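Participant: Read through the structures below before going on.
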Structure I
Amino acid sequence: MSPAPILELREVSKRFGGIAAVDRVSLEIRRNEFFALLGPSGCGKTTLLRLLAGFERPSSGTILIDGQDLAGVPPNRRPVNMVFQSYAVFPHMSVEQNVAYGLRVDGLPRAETRRRVADALAMVRLGGFERRRPEQLSGGQRQRVALARALIKRPKMLLLDEPLSALDRKLREEMQLELVRLRREVGITFLIVTHDQEEALSMADRIAVMFDGRILQMAAPMELYEQPGCRRVADFIGTMNLFHGRVLATMDERLRIEVEGLGEIALPGDGRASGEVQLAIRPEKVRLSRQPPRDGLIAAHGTIDQIAYFGDSSHVYVRTDGGLRITCNRANQSRVEETPLTVGEPCWVSWRPADCILLTE
């Protein structure tokens, strides 16, 4: 028997007038899990977080944490703490005073407060910063102060609302590793809201993808990336080449599909797909060559339309003879290429049938 979840949402909705910001959401989050709510701006993920924190009341549905129904429980009495996008540290207080604030409001003895502040600052690697003011800290350090202030009260869940969006890329990547480390060390449940796919994929144990107030798919990062359940998820998570097709026939667990711009192809399948479909292939699965590829691959001839250089990789955009635009991501494995690719050069793109994702929604 699996352990009871730390959080349960049962058909939770939140309406603002005639608009459903959260629409009948049901999910369970496991104890000590790092869970991500991922979706574009306006999809309802922050509203859902505010419902958990108690800053909004659901229009309908039930929210339970550790089996406790949170209906009517005010924010300051809920077993959660929230870290905001803007950090929300008090500018007139030192680091020590910021972190200790919640414990002093609760009336803890000074000696206990000092000990727990020291432990919390050590946890976020800010020991020795006790006397500094927020204006003397970097963005990453202020974020660590906000984390320490949230963790010091030992909540059952830590709610993170776009906590890294204000940081530069390198610092954001460092803080992603720090958050994963912290969750492992403190042993509490983390729930992060983000619009950044890479952030969710690299940090979370499971991800729920939200659109229009609803959860379209919930899965582990690898499953979500490699097996998206619908076109909207496939198109949102990472980069995807998408083609329109029509199932012609099924035979011996294989599908014959007519794909616009590619012609007729055969794919592995279980026979359940029929009618209009979408064919998807990740750019890193696409191979680019100057010579015709070997038999057994799905292939198309074309011309290099554009090359975007990103340092560790290059994105090559190919316009096929059939009128498709296909993206290929190539790792830059050598400092100097003997025969670099050039715009306008003829080429072949190809990929394995097994790497295709067939989408029926």
Structure II
Amino acid sequence: MTGAGQKHDTATTEVAIAHRFEEGRLHAYLHGRIAGLGSRLEVRQFQGGTSNPTFLLTTDGAEGPRHYVLRKKPPGALLASAHQVDREFRIMKALEGLVPVPHMQHLCEDPEVIGAAFYVMDYLDGRIFRDARLPNLPPAERTAIYDQLNLTLTKLHQVDFNAIGLSDYGRPGNYFERQIKRWTKQYRDAETELLPEMEALIETLPKLVPADESISIAHGDYRLENTMYAHDEPRLIAVLDWELSTIGHPLADIAYNCFLWHSKRSSWGTLDGVDFATSGIPTEEAYLEAYCRRTGRSGVAHWNFYLAFSVFRLAAISQGVYRRVLAGVAASNRRAENSAPSLSRQALAILQR
């Protein structure tokens, strides 16, 4: 079983010292706010992840144990505009019934309850694929899983965000200009060494922004590991981890999704070594073509820019993760390893190819 809102296996542990809070206070607060909450509450922490700490809540409901998932801001000094759990809650609540998402239960923005803002959502029982190569699955199921991944992204990009109350969820227009500025600032705030490739990207990317001003909801971290599938069929039942979502540009999402075909990092997701002729997994070209067909595009010009931007942004995010690991406040017990140097080199190489 796997918890919605976290992308790890079944493993949970005692709550890490850095993330502990008063569980009795949480239990008392949730009474009356979540229907059917029992007389006891057990809290365990999901392992993995690098951003918002995620916990499994187990309570004794009238018909047996009930499970929920809690996500909260991490402790310590946080980068500007990062870890906005209120945004995660808001967009998943708005998208329910339009895109597969967990059911939202409650948002608490009062840091006095457990020391940080948090939200609670329903626990879902499904499969999360940590290895994008989908070992041990037949080719037909691999094909269906990637088709569902593609189809769900196109559904998201076609949602009328004004109609579901998200007109103020982000500023439409000039998306890439604003994003390059934002991630440059995030990178500077977490910078630990001089990276020539990052400097080159910061200088070059703003000059190459394409004229395409498409607008849609953008998930911001759309990849296979951030989705959940049913146990008994290759059906996508939830899109998770909406922390980076905004009103943005659809091509940023599909390019970030397609980095999977270029990534060499198993921790992020990679298709390195896949035989696309026999595996059932589509090529990048076929995957992008399916997305374009479903969204009415004839193709994507300036593809290298969109890919390079996505990897640049990932490098900036990785720099922030590295800084949190050094500070001892990361959401997982990962070792201090900075991926920003290799990612920035790859982004620059893609931009220049």
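Participant: I, II: which one has percent of Cα pairs over 28 Å apart, as calculated, at 43? Can you show the working numbers first?
Facilitator: Numbers: I: 55; II: 43.
The read-out comes from structure II.
Participant: With relative contact order in percent (Cα under 8 Å, 6 or more apart) coming out at 15, pick the structure among I, II it was computed from. Spell out each step's value before the answer.
Facilitator: Working: I: 15; II: 20.
This figure was derived from I.
Participant: With FRET efficiency 1/(1 + (r/R0)^6) of positions 142 and 278 (r between Cβ atoms, R0 = 30 Å, to 0.05) computed per structure, which member of I, II shows the largest figure? Could you put the intermediate results ahead of the total?
Facilitator: Details: I: 0.10; II: 1.00.
Biggest value here belongs to II.
Participant: In addition: Name the one structure among I, II that helix-only ellipticity at 222 nm (-39500 (n - 2.57) for each DSSP H run of 4 or more, over all residues; to 500) of -7000 was derived from. Write out the running numbers ahead of the final one.
Facilitator: Numbers: I: -7000; II: -11000.
Computed on structure I.
Participant: Can you spot which of I, II the value 13.1 was calculated from, given it is mean count of other Cβ atoms within 10 Å over residues 30-37?
Facilitator: Structure II accounts for this read-out.
Taken together, the values in this text are just the output of simple stated rules run on the coordinates, not laboratory data. The structure displayed is predicted, hence computed values, not measured ones. Cβ atoms are built from the backbone, for glycine too; each structure is taken alone.
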